[in-house]
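Nothing in this text is a laboratory measurement; each read-out follows from the coordinates by a stated rule. Computed from a predicted structure; not experimentally measured. Cβ atoms are built from the backbone, for glycine too; each structure is taken alone.
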Structure 1
Amino acid sequence: MIDWSKAYAARMERVLPSEIRELGKIKHPDMIHFGGGLPEPDLFPTEAIAKAYAKILSDPVLAKSGLQYTDTAGYMPLREYIARYMATLGVECGPENIILTAGSQQAIDFIARLFVSAGDTILVEAPTYLGGLRAFDAYEARYALLPSPFANATDVKTEDGSKPKLGYVMSDFKNPTGGSFTLPERNRVLDIAAEMDIPLIEDNAYEKLRYSGTPVRPLLSLDAERMGGIENSRVIYTSTFSKIVAPSLRLGWVAASSAIIRKLELVKQAADLAPATLNQMVLLEVLDEVFTPTHVEKVCAVYRGRRDAMLAALEKYMPSGVTWTKPEGGLFIWVTLPSHMDAPALVRRALTDFKVGSISGKSCYGTPPEMNTLRLSFSMVAEARIDEGIKRLSEAIRAS
């Protein structure tokens, strides 16, 4: 029999399974899971999506288009829609500045494939999005810490002393911390990228999930204003329809200079030729109904209630020395335990002995991790169960 381990590319040694997905496999009738960050299925516009599929497939002309390949960059009417949407965020662009991807995760992977060679350094926050790190790992990237917002770019330290190849940040409601950049912080991040002369990925997957506070313009909007338009901007913006519409449609997008989009088309051609035409046509059919203030507020009202329930339960049950973030949106709260505690061990014990799931923060670092951190998600747990789950988690912490 072939020894498959000897046949794999060397880079696969760095590609690790998702802790979130592995823990999600553990089932128990009384389990309360704060581990995943999945959208609430009850909020999916199932009826609207069903009608859209029926409309397209029952029309011979539309069905032929929907079941055929489309342009590599995506279905033109949908790209035009996204360009108009980007304008509402302060980014003037056209369909030539948009490419559709299989969710924003594929967008990150494609951008990494385009820019990152083995050994290149990526500037990241600490902590940062686990899925982004795993995408970069596949291209054998190294990591360096993005300078704190008002530090000097010269403070960046890479393993070999070389200049970083690009930067990766989340601007709104970051996964895993729930935090967002203020306007001064956004401008400083742009300053750092300009001083280093590097591209900057702006992952804005949670942008519409705001429950309080005032929206701040995306990095791409600010940089395009500085540079005289999107064609001169160093920011490569990614987002997704998964959080507001439905994840299984697998549709996200990149907005960037048309030169970058043309290169990403070549990457996509090699990966999967083109996005799924039918899903794009269905999405476009439902967007006027679900990508609206009314539907978005319906979604946000549910998550706002769950966020508030989790914050209240943390305040009610957590022992002294435990702190947590208070996000204005998104799906996550970041918990910091006393410095002596081992979060991975706590997670295992809480899961087996207290039937409550969470994610240790260890895997959310490209740079040396803090071992006393947890990521909690409130998206898939009803308010009453949130209270019980946080109570159990606090008991596990007290017992550790």
Structure 2
Amino acid sequence: MASKVDLALHGIRQGLNVVKAAYPAVWTPPVPTTARWSRERALAWQDEVGWLVGCNFMPSTCGNQLEMFQADTYDREAIDRELGWAAGLGMNSIRLFLHHLLPEVPGFWGRLDEVLDIAHGHGIGAMLVLFDGCWNPVSRLGAQPEPRPGVHNSMWLQSPGAELLSDARRWPELRAYVEAVLDRHREDPRVHCWDLFNEPNQAEANFPATATRQKYRLATELLSRTFDWAQQVDPAQPLTAGVFMGVSGSVERCDPINRVMLGRSDVITFHHYSPRRRLESAIEHLSAYGRPLVCTEWLGRPKSPPGLIEVFAERGVGAYAWGLVDGRTQTRYPWSSWRTPGDDATPWFHELLHADGTPYDAAETEAFRRVVVPRTRPTTDLAGAVWPG
């Protein structure tokens, strides 16, 4: 368990990263690559898959990774229906979060195959996320607690979480999980990419009683080892982990974990929730790596509105919006709802659609579709698409 001092130091360190990243991006050269793939192979992959546009997908009837795949809460009908809406918006990929406990769930492998099949039936592939450093550091199989009213992502689970992350002697358990998932899907054409670890050293201020001691150091080490394990499996799809600190400036000047991500990823991925000018600056800077760029998280109103899809389209940068349909994740509410819960009058932060498929903002959704569909959905592919609203 992290002490108050440890949590305070974590917060200070993240603040210093923001300051360090404020240096002009041109002041820092690219991190030397030790990636498995050459730039040429990564660019060939980009030519093969095309412009990837999608969302971070969780069906509206589930609030976290375990609910999505456990038998009692697995909802095939909602997954099929909502991925149909995604296809109608022109999306051709989803970012799908797994969890290290899922292989213990009876029937998990079959359900994962079914989700990938459903997506494929809608012309959608998947970027699979193996680990996650965000939100609740304690996970348990079985019935999950109900979402806290008005609170953003109150059910979401870290993987591996405090207990395993803090005990490197148990990391072979995590290696077995990584190898099992990658080996099973290493040649799977339904899988576009492997995102090894989402925001590994994210702060845990909302969980002071169960937070991870020395999370910065441990998360960096586990990320590096996860790249080692994944490279040994050598899947046919690219490996990546997305930078999320300092992306609009000198991202290389932030915590050493950024240098691991930038130096070892086959394709460069990043998160961005800032306005157009800063997004364009981030894309310009990261383009120096000469590799495909994919923004794996964006769309956080009002600073990062759906209209920014135009920037991604103009630059040929892949783009996965956070969320699709409002539901149990409650990510329509802002991050600040952990301090002040939202209500029905709160303007939406993430998400595009209500649970019945109607748009939160019809003009936003139509503008998004006008940009995306001509680039991702040839007329011959639209027969099974369902237009939201």
(message) Please compute mean count of other Cβ atoms within 10 Å over residues 79-86 for structures 1, 2 and give me the label with the greatest value.
(response) 2
(message) With distance in nm of label points 7 Å out along Cα→Cβ at positions 263 and 295 coming out at 3.4, pick the structure among 1, 2 it was computed from.
(response) 1
(request) Identify the structure, out of 1, 2, from whose coordinates helix-only ellipticity at 222 nm (-39500 (n - 2.57) for each DSSP H run of 4 or more, over all residues; to 500) was calculated to give -11000. (result) 2
(message) To test your reading of the models, identify which of 1, 2 gives 35 for percent of Cα pairs over 30 Å apart when calculated.
(response) 2
(message) Given a value of 1.6 for distance in nm of label points 7 Å out along Cα→Cβ at positions 55 and 127, calculated from one of 1, 2, which structure does it belong to?
(response) 2
(request) Identify the structure, out of 1, 2, from whose coordinates FRET efficiency 1/(1 + (r/R0)^6) of positions 31 and 167 (r between Cβ atoms, R0 = 41 Å, to 0.05) was calculated to give 0.90. (result) 2
(message) Quick check: 1.6 is what I get for distance in nm of label points 7 Å out along Cα→Cβ at positions 207 and 335, calculated from one of 1, 2. Which structure matches?
(response) 2
